[in-house]
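No value in this document is a laboratory result; all are computed from the given coordinates. Quantities reported herein were computed from a predicted structural model and do not represent experimental measurements. Cβ atoms are built from the backbone, for glycine too; each structure is taken alone.
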Structure P
Amino acid sequence: MLFYEIKVHYSRQTGEDNPGKVKETYLVEGFTCADVEERVMETIRPYVFQGDCEVPSCKKVQYYDLIPQADGEYWYKARLELITIDNDKETRKPASILVQADNMLEALQTLKKHLASVDCEIIGLAKSPVMDVIRATT
């Protein structure tokens with residue numbers, strides 16, 4: 001299954017005042033951009049205040065792994081290099097992992113625990129714009 005990063009813009013009731021335009025990014029598991037766009041629209045439909053939703057971008061992305069945490073508020077993107085040694089030659093392959101956590105320290109601890117048995121080097125960790133991950137239902 002493939003993952004797509006899809007950005008949506010729509011009007012949403014943001015408080016007691018008038019509705020505001022929001023821009024959100026979702027990571028959606030699916031086969032095509034049309035497929036994931038439809039699933040995102042189903043997800044956000046209850047929150048749309050008025051007007052149409054706009055999808056300015058939908059792109060295929062690749063993640064080595066996703067580490068969801070039920071109580072995590074944010075998604076963090078970790079960039080790492082997977083290290084393999086073949087015939088005394090070291091090879092480094094770049095990879096990305098999404099980690100769900102409440103803060104960066106918690107994300108780093110979860111990531112290190114998850115990768116304990118993997119030979120790799122963590123290159124970077126940053127807060128991701130991803131609001132939510134929508135997995136395919138089987």
Structure Q
Amino acid sequence: MNEKLKDLFVGRPIWMNLLMVFCAYMTFIYMPFDMIFKPVAEDVEVWFGYSLYGWAAKATEPIHWLIYGAGCYGFFKMKAWMWPWAGLYVFQVAIGMFVWGQLAEQSSSILISIGVAVPFVVLGVMLLRARAKFNPGQMPTYRNV
């Protein structure tokens with residue numbers, strides 16, 4: 001069992017495995033909970049830094065679910081279509097984090113908003129620089145277990 005689990009992570013850098021695990025968590029645990037069990041009155045979704053509440057949030061949750069599901073599958077199979085889309089999506093998240101920090105009720109200073117966005121910019125650059133990893137010929141080699 002331990003070897004099979006290790007084989008899931010072969011062929012990707014650690015940071016990319018962490019992204020795959022995050023996407024899996026969001027796809028199979030958080031988003032189903034969010035969509036099914038979270039009351040509409042408590043629902044919040046953020047798109048491009050703008051917060052949606054209630055039914056507007058509930059209506060857009062399936063889009064986030066599809067994005068995380070595509071990310072999970074794309075990282076697991078190292079699909080070629082992940083490049084450049086994963087990096088571009090993360091850049092959009094960086095912009096959204098900056099905008100959200102400035103629009104929030106207790107808005108942060110511009111430096112804090114930049115500080116929150118910078119890790120996502122770095123991650124976006126890492127994804128764009130990982131083009132060769134998303135080459136179908138570069139698929140991980142799994143050991144026979």
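Suppose mean count of other Cβ atoms within 10 Å over residues 55-62 works out to 15.0; of P, Q, which structure was it derived from? Only structure Q yields this read-out.
Of the structures labelled P, Q, one was used to calculate helix-only ellipticity at 222 nm (-39500 (n - 2.57) for each DSSP H run of 4 or more, over all residues; to 500), giving -5000. Name it. That value comes from structure P. State the single structure among P, Q that was used to calculate FRET efficiency 1/(1 + (r/R0)^6) of positions 111 and 127 (r between Cβ atoms, R0 = 25 Å, to 0.05), giving 1.00. Working through the options, I get structure P.
Between structures P, Q, where is distance in nm of label points 7 Å out along Cα→Cβ at positions 7 and 95 highest? Top value of distance in nm of label points 7 Å out along Cα→Cβ at positions 7 and 95, among P, Q, belongs to structure Q. If you line up P, Q by distance in nm of label points 7 Å out along Cα→Cβ at positions 87 and 103, the top spot, with the largest value, goes to P.
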